[in-house]
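Each structure below is given as structure tokens.
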Structure 1
Amino acid sequence: MVIHTVQSGENIYSIARIYNVPPSRIITDNQLQDPGRLVAGQTLVILFPTETYTVRGGDTLSSISAEIGVPILTLYRNNPQLAGKPVIYPGQILNIAYETPPLGSIRTNGYAYSYIDRDVLRQTLPYLTYLSIFSYGLGEDGSLVLPSGGDEDLIAIAREYGTVPLMMLTSLTENGTFSSDLANTVLTTPALRDSIIQNTVDTVIAKGYGGVDIDFEYIPASASEAFAEFIRMMRMALPFGYVVFASLAPKYSADQPGLLYEGHDYRAVGEAADFVLLMTYEWGYTYGPPMAVSPIPNVRRVIEYALTEIPAEKLFIGYPNYGYDWPLPFVRGETKAQSLSNVAAVARAGQRNAAIEYDEQAQAPFYNYFDRPETYSDAVEHEVWFQDARSADAMLRLVEEYGLTGVSVWNIMRYFPSLWLVVNALYSIEKLL
């Protein structure tokens, strides 16, 4: 794998000549919507298959898989143009194998709402070990608030692709907001706590989930011990073979102040859960100043603190599959950034004739542009930070560097080709079903 940064004046054909690969392969691998319009600073992932197969008349993906001894899920991962579907045609060239991934194996998790586009879901699932379905909330009477739109369809599709579906249990209310008071009440009231645990266990087993991912946010410091106990009791209540994940705020120290952090005791939660998901994103956020969403130095600080409290083999780091566009100047309490996909961020740079730059410290791409108002005096400058293949590579390499188990993507609602190309090139993705 090579990550190529587009230079001014380059095009698909000139880039293809540099690496002696067909232009069509660069286009299909990176799923370029407008290959005739590259943006200076844009990244492209260049792949070099060691074995290919030309589809013959009468072939099916299943027959090819059986003939060459390569699982269909591997064919999906090596051929993103298939979009997770077994539709092929004579003359089509399939990538069968690449060099052995250099960084070993990884487990991956992705978050999805029930209304995710099913084509996006099928395109992503070959790369996922787990799928966390967002989300079940808490009822004041110990009941569960079901996810809008239901979850049975996502569970079935996940299992079809060998992905373990996880029931997402959050401290969201019926209004869809995190409630510190409700979380505290449930955690410190034995009858409510036991009811939530039993209802969760019953739902996990009845619906075919493989475990539960617990995300309780804004827990008071006084309830930190009760939160860890809740996770421990959930783990004990589930039958053998089911897993319990816990999502934790990104802390640098045990005594880090703030309601987001104080109720999350890393050591206690790490002992209680099977796995811990570190939410290593949102340094750059909707109401904050323009900056990278996941600056690598900040992510490192969280990992290095977590490793003093939790075994590396239990840890997943969070990866942000999105960016933000801030109008300038930034005014705290007034400025609100617009969230956008990483693909849309590149397209916007092209539309505004903005060259994409790369912050070597944060290891994240960014650019500035002016909107197009009626008059020049009304022009507003914008600053955009997002993710590309370079930032994905930087984040993913931390998993191997620190001996972690995996990465968890918030969220998979919008497909990001570069991320999955890089994951597949660096690691063998574990499938447990």
Structure 2
Amino acid sequence: MKNVKNSAIIILGASGDLARRKLIPALDSLRKSGKIGKGCVIIGSGRKVFTDDEFHKHLGSFDAISPILHYHSGIKGLRGYLDSLGEFKTIIVFFSLPPKVYADTADELHKEGFGRKTRIIVEKPFGYDLKSARELNRRLSENFEEEQIYRIDHYLAKEAVQNLLIFRFANSLFDPLWNAANVESIQINASEEIGVESRGAYFDGSGVIRDMVQNHLVQMLALLTMEAPVTLDSEDIRNQKANVLKTMEVIRSARGQYEGYRNEPMVNPDSTTETYAELELRIRNFRWEGVPVYIRSGKALGRKGTEIGIRFKSIPRLLFNADGKLEPNRIIFHIQPVTGIVIDHAVKVPGTDHDIAQSRLDFSLSDAFGPPVPEDAYQRLLMDALEGDRTLYVSAKETEMAWDVLDGVLDAGSPFLYRRGELPESPLGIDWIDFKEYKGDSC
């Protein structure tokens, strides 16, 4: 990762929670490590009126970036203010704003004079459904070229997610097995221990399918199942993701809501928004035809964890599996809160003739390379935007394809109730891997 110079980073909505908790700390860390170099400035912009010193006090202590951290109230006059600070070869503008104002904000920026040198970063959600996503992409494209638009999905910057490509395409051991001839099912689990907490107003307008499945989990699935790109160029990788997204189809789905959700702050007392979702998909291509893909995600489930499970087909009922009781092999990717890979396999029990037990090969990122994992997601993504690397950002085509996969099941059917703090029994009757067995304690 290079040292960037003569660049301007503008944060719209800089007095908000995302800027204070994520963006400013990430930029401060990048400055401390020397990755934000000479001639760079950071400008916070918002509706509140602050002096630079008042803005610094509002954010807290971030000593590394204080000398280059400025504040400007609103977008009007922002271009002139930036020009008064110097000339910059790269300008990135981060929309730390409600998604409903993205398009109008892009119009304002363009009118203010932000043109070809400007890259805009927009957070999810990119629309509310397929129709609104298309409209948002159309509006953004009126003022900025696709190569200037960076749609952020912070899951893609997680070390464990990036490791999916390394695991698949840097190890000849696994590639021959990565197909319908060997894989029984693909399972993606994303559980949260807590409920909606203070995010009731936002979450009640989206639900877990829009908030988690459509972006984070479908993107992970695309990386896990796509064909090998010709190169590691961002467009080659994104084209392969788009090719597999084109083949995805939802077969069944179910939605749930935890008891007491309607009493949460800022939640509609008659809400039918789902806090739990379970889906079965198929990937209709030569590599994966016939392999079920199971996805589930939910809040207030009593544990926190995101995992991907690959369950391989059982061996024939011969030799050591004559009674059909031998467990199939599994590969578990721990995405968060721990990061690692577990390979489940059969071994002989010492001192017996042929007794077999399950054993595990554990890879832990922190054990192998030491804690902490080098960078958080926003550090990586902000640096990539400054360098013009769009590999970990989502294209307009991918966004619309992901909505297209799920458009038919959004808000479909009344959600069933489940107890807070408990994982509900599978409403679709899916034989889920027990991810609690793979706690990743050694990870």
Structure 3
Amino acid sequence: MHVLADELNARLTGTAAQRLLSSLGRRLYFPRGIIAQSAEAKQAAHTANATIGMAYKDGKPLVMSVIADNLPHLNPDQTVAYAPTAGVEPVRLAWRDLMLKKNPSLDPSHFSLPIVVPGITAGISYTADLFLDDGQVILSGGPCWDNYGLIFRERRGGMLMEIPLFNGGPGLNMAAVEAAFREAAKTGVVRVIFNFPNNPSGYAPSQPEADALIALIREIAEDGADVLVLCDDAYFGLFYEDGTIKESLFGRLASLHERVLAVKIDGPTKEDYAWGFRMAFVSFGSLGLDAGGMDAIIKKYMGAIRSSVSCANTPAQHLMLKTMGDPRTEAEKEGYYQMLRRRYCAVKQVIKEEGDHPVLKPLPFNSGYFMSFRCEGVGAEILRRELLTRHGIGAIALEEQYLRITFAALDEDKIPQVYKTIYRTAEETRTAEGTKTAEALRNKD
């Protein structure tokens, strides 16, 4: 074990974070090498800074003319210079301020300064590096985003156990959630990733459901288990119904219990309609971490970044800083939100008109970009291909029984026709598949 890793591990002794670390997480550290020394030189090398591997002229990084011409409002330091490993500090501070504004229950003394990562996927993956080892279990709602399997199972060798989030009712299957938590707690450790608003269902908990989840996690921790909670808040803010939560669960989890380590993974990807920026934030919260422990976790996380991509996108960070500080942003975001909400309402109306359909059963949805149908009597992949080849409608098939529709990508005036086509095609496909099955059975006889 590297001496720097030992130092960080010692600062975490006795905390839930220390007990939850994976073998890789225990080995990770942030080296006192080029990046750390360059950061020191940036503050003190007033005559000449010859530390970082970059080329300068007149104190500014060299920049290609084409790049400069296409980014007229950013200077070379904001475009082609390396960003610090944990991100540009004014960007991190600005995002922290927004987190506090959007999550009133969040105690500013109990969570870290956000770390910048190259996208929410990277944030989830690096967090798994720190806290998931071969064979260890992490819980997730089911159905879930298909990338979870790739990250937790294939990449880290863990066991992804999906909790059936829905059982035919209007909300979460809380009995299944509680049963899964209590079973995992028997091992002494519960690891879970919450994705609200959920992809692919488009569901966010009601306030009573959120209260029940928090109470369950507190009870599990009080009974002696360590609890790691990842909050995948990719679609945060896109809540369309009055009864749903309007804050991240992270706000309450960050100061819930010494045995609870909460991780918030969010960013402008969906919240600010900046998908290609590949930029997100990771924040840690736990009653069990003092300033030294929080710094140790951040340093380890910086080790994960440094040993993979080194740092996140520089121009994206500065463009987001300008966006967060521009007075036009709030009104523009509200306009986009209302546009998406109208699309959501249009989908709700079509589903109401269709009633109890024989093939397509909508999962509960109230937020985000998506909604999903559970397909009965026909495979989701078969239906997906029929929609695409016959009608030019693209949808996503998941786990052979779920068909995900991104209503956020559909113009409002097209929604009724698109959905009616989906409903009609589902019935026709089920009939055709039933005919094929009957013919096959007759031929077999």
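For which of the structures 1, 2, 3 does the calculation of mean count of other Cβ atoms within 10 Å over residues 7-14 return 12.5? Can you show the working numbers first?
Working: 1: 12.5; 2: 24.6; 3: 16.2.
Attributed to the structure labelled 1.
Given -9500 as the derived value for helix-only ellipticity at 222 nm (-39500 (n - 2.57) for each DSSP H run of 4 or more, over all residues; to 500), which of the supplied structures 1, 2, 3 does it correspond to? Don't jump to the answer; show the numbers that get you there.
On the way: 1: -9500; 2: -7000; 3: -13500.
Attributed to the structure labelled 1.
Read-outs throughout are calculated quantities, based only on the coordinates presented, and are distinct from any laboratory measurement. None of the values given here were measured: they were computed from a predicted structure. Cβ atoms are built from the backbone, for glycine too; each structure is taken alone.
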